[in-house]
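Alright, structures below, take your time with them.
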Structure 1
Amino acid sequence: MSTDQSAAIVESLTARFGDQIRYEQPTLTGMPVLWVSREALVDILEALRRLPEPFEMLYDLTAIDERMRSHRDGLPAADFTVVYQLLSVSGNRDFMLKVALSEHDLTLPTAIPVYPNADWYEREVWDMFGIRFAGHPNLRRILMPPTWNGHPLRKDHHARATEFDPYTLTVEGQDKEQQALQFVPEDWGMKRQNDDTDFMFLNLGPNHPSAHGAFRLVLQLDGEEVLDCVPDIGYHHRGAEKMAERQSWHSFIPYTDRIDYVGGVMNNLPYVLAVEKLAGIQVNERIATVRVMMSELFRITSHLLFLGTYLQDLGAMSPVFFTFTDRQKAYTVIEGITGFRMHPAWFRIGGLMQDLPEGWDRLMQEFVDWMPARLREYERTMMENSLVRDRTRHVAAFDTANALAWGVTGPNLRATGCDFDLRKKRPYSGYENFEFDVPLGTHGDAFDRGQLRIEEMRQSLRIIQQCIDRMPEGDYKADHPLTTPPPRDKMLQHIETLITHFLQVSWGPVLPANESLQMVEATKGINSYYLTSDHSAMSYRTRIRTPSFPHLQQIPALMRGGFVPDLIAHLGSIDFVMADVDR
C-alpha cells in the first residue's frame, strides 16, 4: 500500500471513530498499525471490511504477552496485546489493528460475524494466552489437549521439559485423558438422530496415512452423506513459537525447516527476510537469486509430493512412485548444493550458508531438462484420465469470495480464478527480475487445484532456468556486522571480524527493538513471520502464520451435504501437512 493510501485510510478511521483510535505505531511491518479500543474493535473491522477496496480477509489473529517487554516507548499500556492483520486482495494492501488488555480483564468481542475464519484463530489465542472472546460459539482448546493446565505462550508458562515435574501416567490418568478425547456431538450442536434416522459418527484419522498427517476429522454421516464434520488438530503441535523465545535469531533457522516440512528452504525465506528488516541488512543480487532458485526447486519437490499422494487418495497407486522418483532427482540437486536433502536450513541472516559449489549449474540444468516431459506425462496419464476427472470435477468447489472469507491463499485461491501471487503483486528477493506466468483455475474445484500445481511447476522451471542463465557474481554473505556468522576468510584476517564471529556464534546478533513482518508465496499458500524484537539476542515474540491452518478450517463449510469419497478427494486437493497447521 502506498503511503498516501495508508494515510487516507487512517485519516478516515480517525475521523469516524475519534479517540477510539488510540495510537498509530511505527514499525517495519510495511503496513499501518493502529491501536484501537476494545469497544470499537468490531465496528472498525466492519468499516475496513466495507471499504471500496475492502480488506476481504482476516489474514491472521494472534496475541503478545507484553509483561516482560522492556522497550515499549510510546505504546499504550498493556499486559497483553491482541493483533488483527487484515489483507485486501482487491487493493493489494495490509492493515494491522491492536487492542491492549489488562491481565485482570482478558475479554474481547468475537470477530466471527465479520470474518468467519476468526473462529479457529480466536480458539488458538484462548488456548495459548487465555484471552476470552465473548460470543464465540465454541471457545475451547484447539492445539493443546483438553486437560492441559495453563496457556503456553504466556511468559510465565514453562518452556522446557526440564522445567516441569517428572511425567507420570497412572491408569486413572490414562482413563481421564481418553475420556477427554471422546467426541460428544451435542457439544458441537449436532444431533445423534432425527425422526427416522440414527446418524453415524466416524473418526477419520488421526492415524497418519489416512489424513496426510496426525489429523482427526469427526464425520456426522447419514449413509455416505456428510451432514457435518469437525476437524480436530493439535496432534503434531511442538510449540515452535515458544521455542523461538529460547533460541538466538540465528539458531532458530533450523526450526523453520520443520514447519512445512516438505518446503525446505522456502521456510527459511520469510524468517530471514523479516530478521534482515530488523537488522537493516540488504543482500546482493547473487544471494537473492540463489534464494529464489532454491525456493522454486523446493516448490517443485513439494508439488510432486502433492501430486502423487493426491492421485493415491483417488485410488491410483502408480503415480506416487513416479512422482517420488522425480523428487529424488531434485533432492540429488539439493544435496549437491546444500549438503542436505529435506531440511538443509541453508539460508542465513544476510546470506547463505556457503556459496554455490562447482558444477551446480550442470546438476540444475540436468533436472530442468528432465522435468518438462515428465510434467506432460503426468498431465496425460493423470489429469486427462477420465476417472480422475469424474472424481474431481465440480467436487468441493468454492469461489473467490468464499476463499477469502476463510483465509485461503496460494494455489487453492488461484484455482478460483483469483490472480493473487505475492511474487508478482509484491515481489521480494528479486522476483521482479524474472519472467513467469501465474496459472489460474476457473471452477475452484478439486480438479483445478490439481491441474494448477502442474502448471506452477512449469513456471518454477522457467524461473530456475533464468537463474542458471543469469546468475550474478558476488559474495554469498552481506558485508554487515549483524550477518551471522561473518565469512570465515574475513574472520581469519581481521580481529574485529574475529570478535564479531565469536559473539555471533556464541550469542547471536542483538537486533534493535522493533517489529517486522515478511510474507512469501510458499508452496501451500502465503506464509509469514511476524517478529517482535526487544533489543535482545533472541526474539521476544515470533508469530508463524501458515496457510494450511485456515485451509483445514474451511473443510466443514465445503463438505456439508457432500459425500465421503468427495471429502477424500478434497483432502488430497488441499495440499497440507500437519506441522504447517499445528506448528
Structure 2
Amino acid sequence: MAAAIDLHAYQEPILFLATAGIVVPLFHRLKVSPVLGFLAAGALLGPFGLGRLMPSYPWVDWLTFTDPEGTSRLAEFGVVFLLFTIGIELSWQRLRLLRRMVFGFGTLQVVLCTLALSLFAYKSVATVTAAAIIGIALALSSTAIVLPVLAEQRRLNTSPGRASFSALLFQDLAVAPILLTIAVLDIRQPEVTTLTLVTSLLQAALALAVIVVLGRIVLRPFFQMVSTTKSPELFMAACLLVVLVTSLVAAASGLSMALGAFIAGILLSETEYRRAVDTTIQPFKGLLLGVFFVSVGMNLDVVRFLEAPLTILGIATLVVAVKSVIIFWLSRPFGLNAAEAAETGLLLGPGGEFALVILGSAMAAGLVPGEAGQSLLIVTTLTMVAIPFFARLGRRLSRRLEKKRPLDPAITVPPPPEEPGRVIVAGYGRVGQLVGDMLQRHKVPYLAIDLDPARVAEQRRAGKPVYFGDGSYPEFLRACGIEQARALVITLDTPSAIGALVAAARQERSDITIVSRARDDKHAAQLYDLGVDDAVPETIEASLQLSEAVLTDIGVPMGLVIASIHERRDEFREVLKKNTRNPERIEFRARRTVGK
C-alpha cells in the first residue's frame, strides 16, 4: 500500500506556482511590471492578509503562505541568482572602471543618508545607537527590485543605471560590517568583542580572496570538463553548484550570499561559457525573484498600517524625499546631469531588503524599540512596493528635465539647406545608424534627426549628418528639406512618436515615400492605415532572416532562398495592407506609385 501523501507539504510551492501563472500573464497584458503583482500577492496571501482569517476559517490555510521564515530563506536565493547574472554581464575591467562610483558615490550616499535620517530618528528613539542603526538601515536601497526594474526598462547601461548599480553594490558590501557591529553592540552577547569584529572582517576578506583565487583556477577547467559530456542536465547542475557553493562560502564567512555569487559571476564573465551559463540560470532567477517579491509583500501588515496611515505615509514620504534630495545633489559631482540625477534619486530613495534584516536584528538585540522597529518595517516595505512607480516617475521627470537642459553647442547646428534626392532618417539609434550606413554605401545623401542630445553630439563628432530636433513638428521637417526629400525612413521605437511623425510628414507632403519600423504585424497594419508606404515589422523580419539562414545552411540554393524570402515578404505586406481600416489611402498610394 502506498504511503499517505502529506498534501499540506506541497501547498506553498503549488500556491506560488499558481500565483506566478496568474500574475505574470495578467500584469503583462496590463503592461504593468509583474513585480507589483508578486508584491500584492504576498500582501494578500500572507499572514497579514488572508492569514488573519485562519482562526475563523481554517480552510483559508490552503490559500495562504503560512511559513514566512521558510519563504524568506528560499527568497534570498532570488537575490543570489540576480547578482550572479549581473556579475556575468560585468568583468574585472568594467568593475575597475566603476570603482570611483562604487567606493566614491556609494560610500558618500550611505554616509550622508545615514547622518540625515539618524537626525530625524533621534527625535523619536532618543538614543544615539538606535538612531544610527535606523539611519543606516533606511539609507540602504533595494537591489532585488531596482535592478530588475532597470533591466525591464533596458536602462541598466544608462548613467542612472550605472550610478544605481554602483551604490547598490557598495551597500551589499556594507551589509556584513553593519550586522557584525550590531552583534558587537548586543548586550545579550558579551562574548562578542571588538577583537571578534576585526577577526570576522579578516575572515570575510579571506573568504573573498579564496573565492577569487579558486575561481580563477578552477572554473574554466571545471566547465570545460562538464561541457565535453554534452549533457544539458549536467551543465545545469554545474551552474547551480557554482552559485550555491560560492554564495554559501560567502555567507559562512559573514558576507552576504549575493556578494559571493556576484564575485563568481564576474569570474565566469571572463570565460567562454558566460552566455551558456547565463541562459541556463535565467529561469531559476526569474522564479526565485518572484518568491522574493512575494516574501516582501508578506511583511506588509495592512491592519497595522490602517491604525496610523498618515504617520506611516508621512515617514515613508520623508525617507524617500530625504534620500532622493541627497542623492540628487551628490550625483552632480560624479558626472550626472540634472535629469539623470533626479532619476537616480527616485530609484534609490525607497528602502531595501537589507533594511528589513538590519532592523530585525537590531530589535532582537534590544537596540531598537520594538514598536518603532515594527513601524519602520512597514515603512520600508511600503517604499519597496512603490519602487516601480518611482522608477516610472523618475523616467518622466528625467525626460522633462532633459528637454529643459541647455543643449550642447555641437547639436544646435541647424539642418543644412535643402538637397534634392536627400533621404531623411528619423531616429539615429542602432537601426538608424545601420540605415544611414547603407545609404552612404550606395552614395545616397541623407540627413538624420534624433531627440537624444548625447547621441547627436557623439555622432556629429564622428562626422555624421545628424541634427537635434523633433520630426513631429512640421516646421522642423520643412527645415530638414522635406519638400525636396526623396524619402522618409522612421526608425523610432515608440508607436506614438512614429504616428505623430507620419501625420506631420503627410501634412507637409502627401506624395513622399515613407518607410517605417514597426513592432509587430498589428502595429504595421496601423501604420499602413496612417499612410506609410512600407512598414517593416521586427518580428516578421526576424522570422524571415532565420528562415533564410537555415535554408542556406542546409544546402538550398541561395538564389531560390532569396526569391522565396522576397515572395513571402510580399505576401505578408499584402495581408497587412488588407487589414488596414483605410483602404482609400492604400488605393491612393497605389495610384501614386503607378504615376511615378
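Every number in this text was worked out from the coordinates using simple rules, so none of it is lab data. In this text the structure is predicted, and so the values were computed from the model without any measurement. Cβ atoms are built from the backbone, for glycine too; each structure is taken alone.
One of 1, 2 was used to calculate helix-only ellipticity at 222 nm (-39500 (n - 2.57) for each DSSP H run of 4 or more, over all residues; to 500), giving -12000; which? Computed on structure 1.
Could you tell me which structure in 1, 2 was used to calculate distance in nm of label points 7 Å out along Cα→Cβ at positions 199 and 351 as 6.0? Derived from the structure labelled 1. So distance in nm of label points 7 Å out along Cα→Cβ at positions 143 and 327, computed for just one structure, reads 1.5; which one of 1, 2 is that? Attributed to the structure labelled 2.
To which of 1, 2 does the computed value 5.8 (distance in nm of label points 7 Å out along Cα→Cβ at positions 39 and 391) belong? Could the numbers behind the result be given before it?
Numbers: 1: 5.8; 2: 1.0.
Matching structure: 1.
Among candidates 1, 2, the computation of distance in nm of label points 7 Å out along Cα→Cβ at positions 247 and 463 that gave 2.3 used structure 1.
Structures 1, 2 were shown, and Cα extents along the principal axes in Å, for residues 471-518 alone at 25, 18, 15 was computed from 2.
Which of 1, 2 yields 14.9 for mean count of other Cβ atoms within 10 Å over residues 119-126, as computed? Kindly include the intermediate steps, with their values, before the conclusion.
On the way: 1: 22.5; 2: 14.9.
Here the read-out was taken from 2.
Comparison across structures 1, 2 (criterion: Kirkwood radius over Cα pairs in Å) gives the highest value for 2.
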